[in-house]
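What follows are several structures.
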Structure I
Amino acid sequence: MLKGSDLFVAALENEGVGRIFGIPGEENLDIVESIRRSSIELVLTRHEQAAAFMAATYGRLTGKPGVCITTLGPGALNLTTGAAYALLGAMPMIMITGQKAIRSSRQARFQIVDIIATMKPLTKLSRQIISATMIPAMVREAFRVAAEERPGPVLLELPEDVAAEQCAEVAVIPSHPIEFPMASTDSLDRAAQMIMQARSPLLMLGAAASRPRSTSDLAQFVLRTRIPYFTTQMGKGTVPGGSELYMGTAALSERDYVHEAIERADLIVTIGHDTVEKPPFIMGVKGPKVVHVGYQPANVEQVYFPQAEVIGDLGPSLRLLADRVEGRLPHAQALLPLREGILSRIAARATEDRFTPQRLVHDVREVMPADGILSLDNGMYKIWFARNYRTRVANTLLLDNALATMGAGLPAAIMAAMLYPERRVMAVCGDGGFMMNSQELETAVRLKLNLVVLILEDHAFGMIRWKQAVDQFPDFGMTFGNPEFVIYAKAYGATGTRVDAVAELRPILEKAFADGGVQLVVVPIDYSENKRVLVDELQQRLPVEKGA
């Protein structure tokens, strides 16, 4: 005989789980004890939301579900933002929540919330375990559902009496690789014909192209076809640097310089595009034809309605498509002459002696090696990093352009630092987003991580304030005060440094990485460039007429 909680933890070990993030409660103390006696590390966080962000980021970076745990009611409800983050961002994750006993009601309705119903719209699967003997099958199903396309979060609720239940030993269910369907021959032939007939083809690499299992085949497809490409924000880095075919990143939906290529294209092949991202371009009846290559059929939207689709495992689909078109694309590089002009204008003013977004992106890029991981919170700077930060390795710029929630940057960076202790990892946060989960500094210090946190300080919710100004509303309701961040860092056992001159930023960041530990670097930011570049300058660039 063994306890339900022991069986549950054995099922997690069977799935290869090495860490669980979260804050347990009274209702899952049996699980905590079973974890203590297992091979799994319990990583205690300071807020349940941060635990979900960490577990989701584990899923994003490894392709395997990350796991987080909370108690019932208020603890479980704190997972909702993280669940939506994983659902929209297609990150595999398992959430384990506790619940009062379901075979008795000694505490009546105290703290009881219907978490199963609450989580159904935010998960791929949301289930309560009502018998210990069901645990192996339900855990195996949860991991399978979380990891299969399209990946996302799954909730398992384990009531305390089921966790404590004594049951006969039940064998865990062995896992097996997930097999993805292959694209049909007809769809590959149709797409190949459209690509070969195109006079100005262009590739777009989206969020699903950055799945760890897909990046090698994608890089080979680009090199074999030699078609120029641009990326969505979440598709950055999916092709290694050096191809000289990168045209830019669509940080805005239209008018930016990369849209010169988009507007001239007569065919765009979107690879791994997911319409949960803010539209990288707006399809219209007079626009280019679109071929959608993805794990799943396209979601047809007002702004996205592809004329052909290649649906199946992305890697084999791209190999088979390249077999059909390689060496048969005389116009493959028709748009490539635009590249130098697009990239040079995006990089303009990157070395000005001001705390502009362009200068900050430039200096951060200088201190980050090719495999260094940058984790962005959400704010105005995300647009600038998406446009200006050149990536050379997949999943080295972690940003969220799906839920686009604030507060995720630091927890995501903590997860990256845990997974890759030998690589440089930096979180870039606005002062508003940082303070939403700043308590996780203690988690990072306790775990003895090497992590640099760059705080861009403007004492405001900068993106909304910018939009408020663009829409000609009065400046109202967007500003706040901050703690003295250098002292704040010290209170957590971290090191804090304030940058007072632009020339100091790069050496201070280099020293922070060299010194190790948790380093908080605070820098002011001059957001006057938001209007000058992203409004005034780009409004002067009129859309290109077809054939121009």
Structure II
Amino acid sequence: MMYRTFFFVLLIFTLPLLQANRNVSNDSLEYLLNLIDHKAKYMAMKERHINELETALTAVSGPDSLLYAAHKRLHQAYATYKSDSAIYYANQNLALGIRQNNTTWVKESKLTLASLYLTGGMYIDSYHLLNEIDSRGLPNDLLIKFYDTWKQFYKFYAFNNPNRQLYLEKSNAYRDSLLAQLDPLGNHYKIVYAEKLHDQQDYGEAKKLLISMLDGSKDEDHERAVLAYALASVYQQEGNIEMQKKYYTISAICDIKNAIKENAAMQALASLLYSLKQVEAAYKCITSSMDDAMFGNARLRTYEVSKIFPIIDSTYQETEAKRKSVLTTFLTIVCILSLFLILAVIYVYLQMRRIARVRQQLSEMNKELQRLNAALQKSNDDLALTNAEISNVNVRLTEANQIKETYIGQFLDLCSVYINKLEGFQLSIKKMVMTQRMGELTKTLKSRTMIDREIKELYTTFDHIFLQLYPNFVEDFNSLLQEGEQLVVKPNEVLSTELRIFALIRLGITDSSKIANFLHYSTNTIYTYRTKIRNKAAVPRDEFDDLVMKIGRINKIG
């Protein structure tokens, strides 16, 4: 018993650890939720890289081109991490270009700043910078950046704008110019072209192109995050929720591993999870997205997140309140059941002690009976009783001992069986409590099925033991009844209720109230049964019970 309890407690404490350490797919939602808790690890890696770049900056000496390159590396590192710092280093390069009268540096820095201002929601500043740049004479790489930034500007500016369609058309025009400058075999071209296919509602071709690129992407870098997000957007238009959720998750995982704070996937995933009623996961994702937006000072992203965050947060708080209420109720029920269990264990312990005392008393009674048998034998010899009388007394005493021994043994066996059943019932209740099957638990506690089954089993056990002791009881009992009034046992019975009543009388239990308690009937019902059988007797009614007491001789068991 103690070993089983220890094992059960050990299982309770180790199961969550086993659950937590089981392998999960590295592109699953569960993996992402776990990764959110370890964002600091990837941020620390990013910080170390930036610190190395800043250290290298302080060591720069020589031509300004080296300083310009060092600033460029830093604003590129900060671009999706901390926009303020990225803007600072881009401004440093702008000042450097102006100081050196280097138009290429100036234009490149202005394009960089315009792109960073878009991320921060500073559209006017971005617009002014872009208008200052003359695209004529720009080298191809800056011309690509020029068209790309204008495309992004009009696409962002169309967001929640009454003239949305007008600005989207301008964005599309710059996108076409951008495609004309890009290498059709390059990933940049394919990503922009997939965006065009998406906007033209050619989702099949867009999806085919993005999947081929994603399958060819081995590293969990920023490009993979962009591809997965674009693919999720295609599936969103197709209404495929599962695939949409899968690729938003992949994109968000890549963003975390690359410490990208300016991201859209986590916010989109939070909205999707909320619509799927996965409130806890949605809350964790939207909280992470809000933290990233505020950390990176991405004003546009912060604004977008702030629109949905209060909705998810409110629902999450309500869910948590309900969960706490359920948990409180559950703990209360567990405490009550534990109290009942303790009382049951105490009761079983007391019963076992009582059984031990009864066994001791029976042992002493057997010794006393043996002593009385010896004394009776001596008395019989002294009184010169006949051999037949002595034999009769011994038989009756042996019969009494056999009845006691048989029923005591069965009583002890039944006690052991009932203790085992109580143990099983206890484990069943524990399982229901642990798995929160409260409805099933309530139904089990209210049901009388087990009680009725145990009563039926008790009667069956009694009947079999009694007929082992008195195998001819039914025939002998029917011989005391009038012709045609004999009792017939049904096919699925061992003894009928009437036969069971007089079986108890044959064992010496003649009090109707005691018989009623054993058979779970009222005293009046027992009295009615006894009167009804006596009225069918073929012998005098007042002698019927005495004749029942003389039926048969005990069958020696064992």
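Every read-out reported here was derived from the displayed coordinates using simple, explicitly stated rules and does not represent laboratory data. These numbers were taken from a predicted model, which means no experiment stands behind them. Cβ atoms are built from the backbone, for glycine too; each structure is taken alone.
The table below lists the values:
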read-out: Computed -10000 for helix-only ellipticity at 222 nm (-39500 (n - 2.57) for each DSSP H run of 4 or more, over all residues; to 500) - originating structure among I, II; value: I
read-out: Origin of the value 12.4, where mean count of other Cβ atoms within 10 Å over residues 133-140 was derived from one of I, II; value: II
read-out: Top of I, II by mean count of other Cβ atoms within 10 Å over residues 269-276, largest first; value: I
read-out: Identity of the structure behind 40, 31, 20 (criterion: semi-axes √(5λ) of the Cα gyration tensor in Å, calculated), options I, II; value: I
read-out: Winner on relative contact order in percent (Cα under 8 Å, 6 or more apart) once structures I, II are ranked, highest first; value: I
